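Just so it is clear, none of the values below were taken in a lab; they were calculated from the coordinates. Just so we're clear, the structure is a prediction, and the values are computed from it rather than from any experiment.
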Structure P
Amino acid sequence: MDISKRSSFADFFVICSGENERQLRAISSTVRAKLSDEDFIPRRSEGEAASGWMVVDYGDVIMHVFDVDQRSYYQLEDLWSDGITVLSIQ
């Protein structure tokens, strides 16, 4: 999601979800490994798979990894609805 016109702290949100802790860990670790291979190191990360929400800050891109319930509760897509959806995979 392109939030560059609305945000001063990031240009893009990547918002994804998994159905259980194992999937959340797999999503996060795979993205981190692939980006690390390209020399992209996160500035900061918060959360654990057990909490249902992990955030990884790459500067201009912030990745949110939710479980299904947390994603529904926080509704970031609605909160940032004036952002532009760049890609949606369902």
Structure Q
Amino acid sequence: MKVVELAPGMRVKWRCVDGAKEWIGTELAFDLKEENGATVVLFAQRGWREAVEFMHYCSTKWATYLLSLKSLCETGAGKPYPDDVDIG
């Protein structure tokens, strides 16, 4: 990943430069905002060359990682790999 945008406490955006061929060229953005005293994380992975099955798998997998992050922040315990949700 290459950091292409950074606004501390607000946003980080990466561009995939190596790895799975379907990911190369995609951009991943994490935007943070405050809402009713809580931090909201808005995530997106954009720029897929085509809507292949792997893209849908990755979208679901990102959801499990973000839910694990939420749990970690709220309870001190997440479920990172290899103990994450298997969506096989």
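Before moving on, here are some points about what is shown:
- Relative contact order in percent (Cα under 8 Å, 6 or more apart) derived as 37 - corresponding label from P, Q: P
- Value 14.4, calculated as Kirkwood radius over Cα pairs in Å, assigned to which of P, Q: Q
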